[in-house]
Structure formats: C-alpha cells, structure tokens
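Structures incoming, each one as structure tokens.
A short reminder: the numbers here are calculations on the coordinates, not readings from a lab. In this text the structure is predicted, and so the values were computed from the model without any measurement. Cβ atoms are built from the backbone, for glycine too; each structure is taken alone.
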Structure P
Amino acid sequence: MSQRYEIRPAEDGDSAALLRLIDQTPQEGEVHLNFERAPNFFHATKVTTTDPDVWVMIDHKTETLLASFSIGKREVYVDGEKRLTRYGNDLRIHQDYRGGRTLLRLFKKYRELMQDEWMQTVILDENKASINSVGSGRLSLPTYHQAGQFRTYMVDLYKKQHKATTLLVRRASNADKAQMQSFFDKHAPSKQFYPVYDFSKIGTKDNYYRGVDIENYFLAYDDDELIGMCAVWNQKDFKQTRFVSYQGKMKALRHINNIKSKFFGGLQLPSPGSLASYLSLHTVLCADNRIDIFQDLLSCILKTYHASDYEALIFGFDTRDPLHEVAKNLKA
C-alpha cells in the first residue's frame, strides 16, 4: 500500500495548485497580506533564486497539494566573499493540515536535503504563527539565529516629496554596464548577504533578471566618477501583494487614515481584496555608504515617478544601515 503523504520536488505542472495554496495562506497580522505569484508560481521563484529548489507535499487520499517550501540558492556576499547560499521561503501549509505532524514531516525532509548547510530566511514581525512554530526551535525544528532586523518603507508617490539635487543623477544605458559592474564589485562586498549581480545579463532572457531593464537604473556622479546607483523594479507581472483584510483596530484606523490622507496627503490603505500598486527599489549602493548620495538618487526617482501610475515606492534596509534614515522625512 502506497503512503498517503508524499514530499517531492515541485514540477512545472504544480503551478496552479501552488497558486491556490497561496490564496489559502495569507500572512497574518493587523493587516492580512497575501504575496501572490500570478500567472505562474515559478516566475517569481526564479527571480528570488538562481538555482530554485521548491518542494511540495501531496495528500494522495484527497489529491491535495497541502504544503510547500523553497530552499533554492543564489550568490550573496558573506564576509566580503561570494557564496552560493540557500534562501528559505514559501513555507505554506494548508489550513486543514496545520499541526505538528505536517510540520515535522516537512522538516524531516528539509534536514535530509540540507545536511550541514545553513540558509537565510525572513519572518515578518507580525507573523506570530511562524515565529511561534517554525522559529521556536521546538519539536526538533531548525535553530534560528537572528542576523538583523529589516525595516521596509512604503513611500507615497502621489505627494510631491522630491528635493533639489546637488549631484548629477541620470538613467543608465547599455554603455554604462562595464562601469556599473566595476562599481558594484567594489562596494557590494561590504554589504553582508548582498545579492551578487551580473549586469551583462540585464535585458537578456535570464530569469533571475526578469522585468529589469538597464534604463531602470539611476546613476549618481561626482564629475565623471560613478559614486552611487539604485534601480526601480516593477514586479507586478509575476509577483503581487494583496491586502486581504484588516483586523482589530486596523478596521477603524484604515478609514481614519484615508480621510486624513485626502486632506493632508499620504498613502491610502486599499480596500480589502485590493492589490497594491508599487515599485520596488533595489541594488542601492553608495560610495562609503553616504546618505547624501542616496538622498539625491531617491529624490530623482521620486520626481520621475511622482503622480505616475504607481501609488508607492518600496525600499528597505537593515536598521543598522544609516541609509534607512533618509526615509524619516518622507510621507511613508
């Protein structure tokens, strides 16, 4: 008699079932969010990791895809050196199967696959379910070590927030790729766990750079010297954030916030079920990690996308990184 439960590598044909699983497992908190992957689950996976490694759990009695996890790899800088490192994400368990036995089965397979390797992962502060289960260290689950706290900002693009710049900031072109790569190779290693990028692959069919064009990059110069860069990335074609519902006091605070923002400016909190419309900021690098360089880059981007088709610009840093202080004077 075959086993009821099977844990196996995900296949291309699993995409529709994985999308259904995502719909059934929003991230909990005062605002329930869902990080969706339409139209194909694996498009976003291949942006997150260069070497995807997604696993699914199947209940053969009901033919249900009941859980998933991803431990794919991509190169990041660790202590200044490139290292192919696993990134743990997309741990999802259908609500009908949540409990210690399902989690134990998943992590038994995880231990078989990982052996002595370690991985990175991110857990939202308000995701108490994951903190109290996966991150608890109980039930022979993996041991988690806090490496930092990442703070994310959502900056209002409808409100005029850009300032005059002192540096020359312009968009990049294909002719800039070699200079950008040299600048990146010099400064990125100083950022712990910073993803490694190959600028020659931007604008190609390489899945890791899906949706990125070289013109999405903004470059800051001091005379002819490149001293800063960052880029905007519209990922909505393969990765979406849905505001599923509001809980507790946030039900009332959402209406108060939206009335206030109409008169004084600020982000409107979308109605339940709505998708967020935003751009993501990435590859932020400044010589000597200078705040003034990032301020000029950000001002240029805010000016470019002010009153555009997008509601917000999203970016974030480790709280120990001084660059996150630039957001303090923004409506965010």
Structure Q
Amino acid sequence: MKLPPLRALPVFEAVARLNSFSRAADELSVSQSAVSHQIKALEDYLGETLFRRNGRYLELTEEGRSYQDSVTSALLQIERASEHLLGASTSRLRLAVFSSFCVRWLIPRLPSLQRAHSQIDLALEMTGESPVLSDRVADCFITIRTASPAFTYDLLYRERLFPICSRAYWRRICDALDLPPDSDPKGAASLTPEQVARFPLLSTFSIYDRESGDWDAWFRVADERLPAGARIQHFSHMLMALEAARYDQGIALTNDYMLSDEADDNLVRLPCHTLMTGDRFYFAHKTSRRNEPAIRLVRRWLIEQAIASGLRSRHAADES
C-alpha cells in the first residue's frame, strides 16, 4: 500500500478548512513553520501545488480542492470508526439546510429528535442556497439538487406556493369583496386572480430570481397575466414577505413548511389555486455512509416528521 506522508494529511485538512497556515498552526498546537514543512512534503510527494498565495490571501488550487474532498472524507471515516470502537455515546452529525426550512420547520421539531435520539448531537449549518454536497461542508443535507451520483436522496417535499395574509387583512378582503365578515377562508368561495390583484401583492425575489416572478407564475397557472397596475412590494426573501403579511401589509405567496400551525396561527391561507414550483426538497447523504447509525436515525426521523406534518405522503418514494 503506497500512502502519502500521513502526518501531513490532518495538517492539509486544517489549512484547507481554515484557509490559513497560522490558524491551522494554532488549532494543531504546532508552529507555522511546521505546518509549512508538512504542506511542502505533501506537495512534493504528490507533485502538485495544493495552495496558491494571492497577496495576503491563501486559496486552494483546483487540484487542492479535489484533494480536500477526498482527504476530509477519509479522515472523518477514520474518526467515526475510532469513536465506534471507543464506545462513544454521542454521535455528532452536521446537517446543512436552507435557512428558511431550518427556521420555520426544522427547529420547532428538534425537541422531538432530542427526546427520541438523545445520543445524536445535531449541528445545523444554515445556507441561503442549495448546499454544496461535500463532507467538508456537512455529513448530510437538505437540498433541491440531485446531480451527484455518490449520494442517496430521500424526498421530503414537493414545493407548492399559495396566497396567504393575516387574519385582520382577511377581514379587510371580506369587506372589500362583500363577503360575509366572519367568513372562514377554508370554507369560502375561491377567489379569482382578478380579485386577488385588487390588493397589495408581497413578492419574493429569491423564488424565481426576478422581480414579481412568483406572482407572474401564479397568474400564469390560471392562464392570466399579472395586471400591469398591480401594487407589488418586493422582498429578497420569503421570510421578509411573510413578516409583511403578518403585519397586515398585503397578500404573500408562501409554501407549506413556511406556514405551519406551530409557527404562526395569525396567518391564513386564502381560498385560491396553488402553484407547483417544480422544486423538490431531499434529505441527502453519501451512499457509502448509509449504514452509519446517526445518519440512519436522522433520515428516518426526518421522513417521519415530513409525513406527520403533511409535507410528504407515505408513498412519496414510489411517486418520485
């Protein structure tokens, strides 16, 4: 078996993760010159430059980034195997997840995970976009990307958007449209797009990456166009549009995990058609790690929670 200088691998991992020779030296409790020596020995062995200095900044080369993924994964596997033999009682697991999904759906349910599996120490890594699937980012992921063949994907949710507003604003809508003042939106007659367009529309840029893209798509489902004179308030993130709706500022489009009974009872869903965005949310993990107890437990718990909350049907795996 031909192996590289093994002492250099943890040093390389620390420098690549921290993007600094000095911080890696502090973390490893060695001198900066010792770190430099180990990196040079590794580069000499590989015949490749792993880091490139740009002024005061350090960055991985393309070869370095590729090597980082493999080395990080290998070191983590060694760490987990050692913990297993040592009988470690706690399994630390890093989960990378969208910020909105994390705040509105996952965090309120974490006590259930802690009660059911107290041995799991779940560290959440929040991200604004679909996370990069790599061991150096996290151990498992909630993502809408399924391009990597090295990963296994379990469907949690097919995203749909629907109009919501505050209860106070619903009463204002009822008054403007001559609906019974105490109408329950769940039992009210369906509102037409034309009726909805009479009120301020709260739009989220990040859904379609363009202004009014969410409302444009919602009107197209009904074979109509967003009226040119519609009053639209723009927000970069759905969390912001949701807050505006909560404070009686108009009608927003949201999805199921953002509007849960646990999160806010003051927001109501309007009797309107829905828009399927085409995005699917998956729990993802490396297929090679499928038998790790912590990943198996979190996977099963997430699927159970998705089913219980209505995000996923029991037969979602067959439907996907």
If you work out FRET efficiency 1/(1 + (r/R0)^6) of positions 29 and 189 (r between Cβ atoms, R0 = 41 Å, to 0.05) for P, Q, which one comes out largest?
P
Work out which structure the value -7000 belongs to, where helix-only ellipticity at 222 nm (-39500 (n - 2.57) for each DSSP H run of 4 or more, over all residues; to 500) was derived from one of P, Q.
P
With distance in nm of label points 7 Å out along Cα→Cβ at positions 245 and 285 as the yardstick, tell me which of P, Q scores highest.
P
Structure (P, Q) behind the derived value 18.3 of mean projected area of the Cα convex hull in nm²:
P
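For distance in nm of label points 7 Å out along Cα→Cβ at positions 93 and 117, which structure out of P, Q has the highest calculated value? If you can, show how the numbers build up before the last one.
On the way: P: 2.3; Q: 0.2.
Max of distance in nm of label points 7 Å out along Cα→Cβ at positions 93 and 117: P.
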